[in-house]
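K.L.:
Some structures are shown below for you to check.
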Structure 1
Amino acid sequence: MNSTLKLLQEGRNKEIWTRHCGFLDLSQKEYMDIQKRLLMEQIELLSKSKIGQALFKGKTPASVEEFRKNVPMTRYDFYYPFLKDKNEDGCPGKPYIWVRTSGRSSESGEFKLAPYTKEMFEKLGDYMITGMLLASSSHKGEVNLTVNERVLLATAPPPYLSGLLSHSIRNHLNVRFLPPLEEGEQMEFGERIAKGFRMAIEQGMDYFYGISSILVRIGEQFEGSSATAKPSVKMLNLAVLWRLLRAVATAKLHNRDILPRDIWKLKGIMTGGTDTSVYRQKIEHYWGKQPLEVYASTEGSTMATQAWNYKGMIFVPDNAFLEFIPYEEHLKSMKEPDYTPKTVLYDELELGIYEIVFTNFHGGVFVRYRIGDLFKVTALSDDELGNELPQFQFYSSVRNIIDLGGLVRLTERDIWQAIENAGVRYQEWAVRKEYDSSEPILHLYIELKPSVEIKKEEIQKSISEELSKLLDEYQDFKEITGRDPLKLSIIPNGAFQAYMKSQQDLGADLAHIKPPHIQPNDKTLEKLNRFQK
């Protein structure tokens, strides 16, 4: 089969689109046929492995129905004895590379490991091309890819999944990373981002793949300061001068400060995480493009993406076998750990919230795996795309839901969106459920931007009002209990930065430098409170 690069060089755009985005045209039956065929192939591989034998208990499933009926659901602790020390013996496929998660095993306390076969690694690049195509298109079949696309290197290095994505896509296309992979991966994260943007000023930039908040922070830095910024002497070449002069002219025409979109005309932006939907409008304002949201996990690889209309995400059919636990079943299983929740398949979904359960294809190890992520089915088809596949919105990680008295459940997205909607100019925040005189409260710790002068009571009132607008249940809680559960503590400037610096000094891993937004532990809060007035 011809490589995508060869197809691109020969101008065979229709074949490129069909290869990477053709799944959007599948009927539900065609989608499920792919799912079931690849699952049976995976069952065959599992039957010859120690992991599969431990799950099958001497009886290899002969059908999808037998698989769902007889094979138990799993969590990471089941796999730890097989995967510790990167042991290959129990794996259904030969590991080509080992990927590390930011989370830890509850049994060992060590980082979780996920072995990827060569086919799984190559699929990463395929899915990255899918994202680039969809992020840069405005309609079906539009291919805006060219050879030597310039991509800002704004991801964690290997062995994290995002770093391996960069290596896999380089194997598929002649992508130029800013800075180059080998150089950038030796730098601290902040240094790498700064170097990448300096290079982008000189060389241009076509795509961004990374964390949404980086794009917002860069945009905020431009506002109010870009008009007086001066490039260094070494940057003063014709390309840079033309880019800056064009940006100045555009900003003056619109009577505003220079924005990143005046300097770079990005083809596409690809991001993942809760902050994507929260920052969507800001990113479009600063960068001139909406971010394409992608869902990926270390254990599951790249699993779902939005299309060119930026509505719900659609799961790809050839990455993992998908099952979904209805929300009521999920809640019951949380209350009764020994209860086995019922699941539905992709073509049995209805509108509502589900916990995802997946089984790797292509020799992966995870079987009926409960990663702990919840999705909301927002539509069962999309007439605009012309497809009949369900669309999803990431709802929350199970561990990132705060339940107040069983009356209201708040996700990270809910709280973050309320802070944004309240117009609070903040640096960072963290929140957790605490108790005041045995009553549950939502305690929000927030660091404001420098020079923000506004009373704490006003901020608290604004955020509470926005939570009531977003969630009827939050307003109901206030009316039923006769109190507002929100408590606000202002963290002085520099507290979160000081925390991250202290974590770096202790040699903390990149994924554990920043405090978690939801339910930070006592040790984390103690560190932040050292800086609290």
Structure 2
Amino acid sequence: MSITKIQKTSSSFTILGGGIAGLTTAYNLCKKLPHASKFKKPTITVVEASDRLGGWIKSDKHKLSNGLDILCEKGPRTLRLDGGRESMAMLELIDDLGIHDQVIFTPKSSPASTNRFVYYNKSLNSVPSKPIHIFSRISPAVRPVFRALFNDLLTKKNTPTDKTDESVAQLLERRFGKKIDDCLSSAILAGIYGADSNKLSARMVLNRLWKADRLHGKVSTGINKAVEHSKNIIGKDSFLISQLDIESKDWKTRYNSNADFWQKVHSSSVLSFVDGIQTLSDAIYNNIKSQANIKIITQDPCVKINRPLSSQNTVSVKLQSGLDIESGKVVNTVPLHQSKSFFENEALPKILTSNEYSSICLVNLTYQGKGICPVDGFGFLVPRDSWEEIGIIGVVFDSCCLPGQDRGSDITRFTVMMGGPTYEKMFKSNQSIQNDNLVSIATRSIKKALGITADPIHVDSSVLEDCIPLFSVNYHEQLAEYHTWLQSWNGSLFVTGAAFGGPGINPIILHAKDAATQLLSDLNIGSFKHNYDKPFTGLDVITKLY
């Protein structure tokens, strides 16, 4: 709903942004404050600039003239299952929302889990999905791994002592040689972060390898030291210790119910939903909108955030419509490059003024017939050496990964990914991102890599501009500066989202869950007022762990 008449209101918590970070933060606050409905004023207010909630999560369904239903994921498409806190936070959300029956799994034994490929030297190269596969899948793209490991073992410590970060490409070349990044790791990183490894921070993106190099001098034999170092940090953080203890007890209870679901979780590598990932964001929205203690505002972007007056901690949040929300605490989930305009007359931290974002182009292709792909697997990624030659950065074999989404139809679905590290060079002009051009590149790449010459029966393209934050070199220093700046707001301004832990849905959900716990840590339940004696910022953990 768009607010146009009310000019002033108040809220205990104001959440800026209705993407997965904002929705999950709101959900967890609602979950922990069920009693707050007795208050007349909205306890929690969610402000979204657009007309829809869910952010980059978007699952489109199309009905063709022949009656076929086609699912096209326009953003994230799978959720990883690895047993860590991030995936467990996602599973907790699914469990609480009661949407188990809509979940579909990719078993660990399936080709989609065991078969991964990179497009190198004009052909698909098998990539090990497990350490044991490294000796049986020695494709041209994988051969440099052996030389790289020996290079690390034989090279003396050469850690730069005059700086605290370097690019991923620099770290890998220094320890392993240049070839491994050119033909393998650059593909993986472009697929995850939509960026060139020459621009990505080794400290943020490959933190365990970065620590191993710093602590031991050799990456391959220093991993254990890096793991131990991280464990020591966690062991000294009272908040993390408390959360881990609570979660351990909670999961013992959860495992005792719905045994069939949890058995599938443990035997699978990823999951999604029959109707796509948007099932999750829609379920969160439907849950919170029914709560009496929440107000959701759409199509009314935030334009200004005023610091609290010295005599109080209340933050003024001004919206485009003129509405002024007097907020006890503000949670900003809006992307960094959009947030800088909120603060007037402020000496802003560098992260708000100079951080870049990656843009991705997606083309969803549907072909008639099952089994037309010559290989079964998750898909393939493209390393730096082949970006220009094939024009894309990767392809997901949707029908192989999640056949349940095809609902038995005689079709094969692919998603072709473009842009990312090549966006500025190949897709910056308006003409280059037109549907016809994107589809032409996509179908040509499918023909070149997979030998599929048939025309697709359905195509759909989308451009996700500035969708992934770039974890650039010295990003940790910028986070630390941002953390200090946020502390000057005395606990009244908090951040969460993709820029603070990882671009995937799982880390965003975990960060939002932890955010809700921290936001409520100084709330006086009796008076329902904040004490502001625990000035969390949302960056308290990440600045320590990295």
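K.L.:
For structures 1, 2, which has the highest computed value of relative contact order in percent (Cα under 8 Å, 6 or more apart)? Spell out each step's value before the answer.
P.N.:
Numbers: 1: 12; 2: 24.
Answer by largest value of relative contact order in percent (Cα under 8 Å, 6 or more apart): 2.
K.L.:
Between 1, 2, which one scores greatest on Rg/Rh (Cα atoms, Kirkwood Rh), for residues 268-395 alone?
P.N.:
Working: 1: 0.99; 2: 1.11.
Top value of Rg/Rh (Cα atoms, Kirkwood Rh), for residues 268-395 alone goes to structure 2.
K.L.:
-12000 is what came out when helix-only ellipticity at 222 nm (-39500 (n - 2.57) for each DSSP H run of 4 or more, over all residues; to 500) was calculated for one structure; which of 1, 2 is it?
P.N.:
1
K.L.:
If you work out distance in nm of label points 7 Å out along Cα→Cβ at positions 60 and 404 for 1, 2, which one comes out largest? It would help to have the intermediate numbers written out before the result.
P.N.:
Values: 1: 5.4; 2: 2.5.
Answer by largest value of distance in nm of label points 7 Å out along Cα→Cβ at positions 60 and 404: 1.
Since every read-out is calculated from the coordinates, none of them should be taken as a lab result. Here the structure is a predicted model, which is why all the values come from computation and not from measurement. Cβ atoms are built from the backbone, for glycine too; each structure is taken alone.
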